[in-house]
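Have a look at these structures, which come just after this line.
Read-outs throughout are calculated quantities, based only on the coordinates presented, and are distinct from any laboratory measurement. Just so it is clear, the model here is predicted, and its values are computed rather than measured. Cβ atoms are built from the backbone, for glycine too; each structure is taken alone.
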Structure I
Amino acid sequence: MPEERTVFIEGIDSLEEDEEFQKLVNEAELEESALQFPRGYLSISQVNMFIRCGLQYEMRYIKDMISPPGVTLVEGSSIHKALEVGLREKMDTGKVAPASVMEDAWYGAWKEKKKEVEDWGEEGETQIASAIEKRGPVFINDYRNINMPLINPVGVEQRFWTTIGKHNIPALGYIDLLDEDKPGQLNGRVVVDHKVVKSSKSQGETDSDPQLTLYSKVSQTNRVRFDCFVKTKTPKIKTIESTRTKKDYLWLSQIFDRVGEAINLGVFLPADPTGWGCTPKFCGYYRVCRGKGKTYGKSA
């Protein structure tokens, strides 16, 4: 197996991801793979999409058909923005950011991104947006008042490039938070991913999640955690922790290798048509794939 490499990118880079990848290859920071990918590399979201539905991957990355973001994605990214602002403040100053600063970051991101949502579902924009705007400040204040005092961030929104598997597959990712919750102790750090979800991740999901496995591998941190922002009637935040071993990293490498091989063979299998993922609510390509609506053009 080739030597795996990892490069962390510090600060804000003006390069597009594709350009950044090519720059790292040209400078020999990363090795090129014998396999070919639409963007030159894979991300965990690409891998998850391919596993969930090969046709969805083909439409998004091979045919370059870009569907508008769903409201769930927009809500999640808005919460992430508020957390990033708050956690960077604590990492830089040691102090918890004012609630107003985090709320402004959340609302600014939400107000801007929600313009891109086209399908608000049966309940409609007014009802859905109202619910999101009520629970957003609850999430932020609970996290700020309860979770953040216990967090010692040593990394926030860390972008990394790595190579993985026998095919030396380049991969891109972003680590939400690296928390040194036990300073000075062996295994005193935990890598954290924030999820805005309808129901909390289970222990089983946390134990096997490939995204956490990848983040653990590149950060050399065997402890992993989900901080779940659960959209119940009374919003709540639940944390679920797990660990990773070399066996988990080997399994992840095999997943990347198999997905990479299938993409290069042009094998794009459809999802189970009776499953939750093959519905208008959870797939932006449903109407295209099932022949029941509009098509999306190629990106510029």
Structure II
Amino acid sequence: METGLVYALVAAGIWGGYLFALKRFFAGIHAAVLTLFVNAAAIAWYLPFAVATSPGGLPAFPPMDAGALSVLAGTILIGGAAFILSVYALAVGDVSYVAPIAKIVPVFVVPIEVLGLHATLEPTALLGIGVATTAVYLANYEGGHALAPLRRAVRSRPAQLALVSAMLYAVSDVGRRLVLDGFTFPTRLWVPTFLGGVAIAVTPLALRRWPTGGVRQHLPLFVVAGTGVAVGEHITALAFASASASIVSTLINAQAIVAVLLGCLLLGEPGLRRRLGAAVLAVAGVGLIAI
């Protein structure tokens, strides 16, 4: 299996656990406040690693023209907006319902990359993307008409938020691929740049939604979550720097299956058997992509 695919699978496990943790441990914390402190903690963890493992210290910014800088800024802002919307969706819906919808990102990434960037994919990879995406649909299916999940999504506020989040993540994923591979942006510089840019962007909203009781009681959780985010962002960056956005996005968004299973097993949410079937289907899709 290619190195980029291994990175993507590891990232899927990390982010799936993080989705579950958001629902389990951060209920009631506004998404902007959560983003600000978790990202700050992640940067604090990551910078010593980046400096220690990079010859000559933290890498310098590569030469970038106005167009490249626009892509960089857009990727950061859109990625931050996607995360905030996904947190909103988790706050008002079950993780086992929201996660599969929020992670149909490859449905939007594939046409952007193929039509917009003229990328080419092997037939087995396209089939694998289809199978993995079907697994997400199955994890969300609750019986009745085949279009029932789509109809429910039209009426459900959590589903609407999750769907918009997926669209924004798709644009951000393609941008991330351009920045890391097309612009040869150093991975160890990308992680603090991305996390710091998102934190700065959400600061005004976080200040307006500051908890009345303060955040001191949540600081230990922020620090722990920041560790996971730092590791997850680093491995995600390695994946996008090594393989196409269509394939990496599909594998990383299998995190929905991880989150769904954790929600069923640890939070008592319904549909364990069906969602286990979805997990098996997701593994099959991953196998096709990796061929």
- Message: Among I, II, considering only distance in nm of label points 7 Å out along Cα→Cβ at positions 73 and 113, which has the greatest calculated value?
- Response: II
- Query: I, II: which one has helix-only ellipticity at 222 nm (-39500 (n - 2.57) for each DSSP H run of 4 or more, over all residues; to 500), as calculated, at -12500?
  - Reply: I
- Item | Origin of the derived value 1.00 (FRET efficiency 1/(1 + (r/R0)^6) of positions 161 and 217 (r between Cβ atoms, R0 = 25 Å, to 0.05); candidates I, II) | I
- Query: From which structure (I, II) was distance in nm of label points 7 Å out along Cα→Cβ at positions 33 and 273 calculated, if the value obtained is 4.2?
  - Reply: II
- Query: Taking mean projected area of the Cα convex hull in nm² for each of I, II, which is largest?
  - Reply: I
- Query: Given that distance in nm of label points 7 Å out along Cα→Cβ at positions 129 and 241, derived from a single structure, equals 2.4, which label among I, II identifies that structure?
  - Reply: II
- Task: Identify the structure, out of I, II, from whose coordinates distance in nm of label points 7 Å out along Cα→Cβ at positions 265 and 281 was calculated to give 2.1.
- Result: II
- Message: Going by relative contact order in percent (Cα under 8 Å, 6 or more apart), which of structures I, II comes out largest?
- Response: II
